[in-house]
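A.B. asks: Below: a set of structures, written as structure tokens.
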Structure 1
Amino acid sequence: MKRQLLCGLLAAASLSCSASGYRSSVPVQVDGTRMSNGYIENGSTYVPLRSLLNALGDWEIRWDADTREVVASSQGCQLTASPADNTVTVNSETLYGTVSLHSGTTYVPLRLVTEALDGTAQWDPYLDGAAVTSAESAYDAIDLYWLSHIIYAESGAESMEGQIAVGNVVLNRVASSSFPNSVPQVVFDRKNGVQFEPVSNGTIYKTPSAASVEAAKRALDGERPVGQALYFFAPALSQGLWITANRTYLQTIGCHRFYL
């Protein structure tokens, strides 16, 4: 699956395009699932440490009242975050970055902690927020996020096969020279008009079901119930005049007709 190179360039080193000194709320997703919002300040993204670690996996987290540090552990990994020293220590490596307390919540620099735990952090301009891919994840967080969203918006009521088929079409477009080369760019493509109705009506932003997330993962894993299909439409909702006149019919799954 192609990486979102453009997103990485936009992120630069800070995961932010904010003006220096300005703090604003920012959405954050980890491995395709939204977590608590963070904030941007002085060009860096900060997130609640507990929320980030919970999203990354099975961590035991506590506040040490004596040292006034957050202490966390997971599968042999030890992490401490000290607001007093502005440090995050992972095992024996101490890293420096602003660690702050707000209303009892400890905030840490997103990129610093993510990379210390061998994950990656990117800026997603379509989310207008940050996307974290954990070290253990088999999927790029941005790909999984938007693929599961478009699958749910287009076919959330369909069978698993029907949902995977929609993901199949999106990934076929990513691989085709006739379309953009990343999942979010295909989903939000407007070159010849909006390609997917959920982008126009806003349903693309609805939280996907567990089934749609599974369908996205299975599509990313290579399941292809509609082979090389690049188009689909639901006859009950659209006449699909251009598709039927210009593309070759392949098959029907549930309410959708698929075309090459």
Structure 2
Amino acid sequence: MTGDATAAAAVVGGKSRRFALVLEYDGTAYSGSQLQQNGPSIQSGLEAAINNLTAEQSRAAFAGRTDAGVHALGQVASFVTESALAPHEIHRGLNHFLPQDIVVRSANEMPLDFDPRRHAVSRRYRYRIDNRPSRPVLDRNRVWHIARPLDVTAMASAAVRLQGDHDFAAFAPPFDASTARTLNRCEVNGEVGGEIAVEFQARAFLPHQVRRTVGPLVEIGLGRMTEDELVMLRDSAQPSTAGPAAPACGLYLVEVKYEGLELGPTTGNENAG
């Protein structure tokens, strides 16, 4: 797809339209999902692709903020355009212009008032730990490698104690608003091949909450912290007392859900890229 062909296809109809995109990305080379002064971001890469495709300057909004080095399997972004391109053309065209470490998995036209952040009813994160003796090579920027054996049973028992309604101030930096959250899911699962996955689901999370939760769970797995000490942290409501924070490389935004809305495959051309 050449730039001239794209410009010809992006006929401006004078009517604003909003698209929702499901994005997958490797966050290793990025300073985070949001625009940053100190380096490239997922947002800047996506907005550049939108501009190349539609010849419009459009601001992208995201369902959740991911930090530098954090990955996504199902981040949701949206943008407004006056382009007449069909959803499958948006899908294919953006993937043509996006860098190799960002891809659009689906593109759907939405009501203009759709807000990917405010309208989300749940977010699911996964943290991956490689617990083999030897360090990984292919996944070196995508997992936290811990060579010492972890007590997965102890970690799983402790994780359950974090589920429900709590003040999670200890698991976040100082925060101007309420630090009360409902953690619907916090599970530790040992998997084949020496990988451990920690699964989280909630309507909303505090900044760094997942990584500041995984860190203490690993301390429990190493025998350096007890489950009761984790509960004391949970109940302390003292900001930034939980830690150490797990490194960003093992964290993935897996899925964002919306009430009565399924952001499934792009309609139209099934070979949309």
Structure 3
Amino acid sequence: MKSIIKGTLAGLVLATTLSATETIATVNGVKITQEDLQGYLKQMPQNARAQAGKLNKKALQEQLVQRELLTQYALENGIKEDEHYQEMLRKLKRDLALELWMKKQMDGIEVTEAQMKEYYKENEDRFQQMASDQIRARHILVEDKAKAQELIEQLQGADNLQEAFIAAAKKHSTGPSGKNGGDLGFFGKGRMVPEFDKVVFDMNVGDMTKKPVKTKFGYHVIYVEDKKDRYEVLKPMIERNLKLPKFSKILQETTEKAKQNAQITYN
């Protein structure tokens, strides 16, 4: 699979082109979603995940279909009555109860925008080493420079450039993102091949290249859809860092309260 994104696994490319709830296969009425695929990849050992990254979309779909077929067969052929299954199920339910309770506590902690910005300012030097600004772009990849220029001229007259660009990408782009309107998702500097990277980070939101951009893959027409500065990129991590001390306090206080009425024996 050709890709202008450097070092991206096939499974992760697929992740950027589908929403988490989008169905990628159905087995006897049971839907397999993009979220299921990501969970499947995450649970693999690192070396197995690297091998899975070499597979195309169809091969990954077949693996999940096989997994679902075997799961259905096991459930229909007595595994639910197995004592080991019952014991593991009890443990899973307890683990799930704790996990969901902890998530609710974390989600319930409030952190203000002012607190996050202050934290970012205090740690700005360190954050500069962790992330860069990010940009969300679409592109149309064609082999011929004249074709790329023709598309630019056609799109420049569009009433809604974004909608017209998406339609043109689906129709004309030879890249793997073409079917998704040329969407490359958000990416930071250095993620794309140099020629592409140099042009796209000098563009503003809503801009389209006036000339084709040549790379080893062909000629690109680029449209910039959105931008995030370093603070916006790191904001989820900053929020979590600010919540963690409060979260730890909740766990400690809840544990101490529960201990008062608990019967505990250490063997």
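Read the figures in this text as sums done on the coordinates, not as results from a lab. Computed from a prediction, not measured in an experiment: that's the story for all the values here. Cβ atoms are built from the backbone, for glycine too; each structure is taken alone.
A.B. asks: Could you figure out which one of 1, 2, 3 the value 20.8, 73 for Rg and Dmax of the Cα atoms in Å was computed from?
C.D. replies: The read-out was computed on structure 1.
A.B. asks: For FRET efficiency 1/(1 + (r/R0)^6) of positions 220 and 244 (r between Cβ atoms, R0 = 35 Å, to 0.05), the calculated result is 1.00, so let me know which of 1, 2, 3 that is.
C.D. replies: The value was obtained from structure 2.
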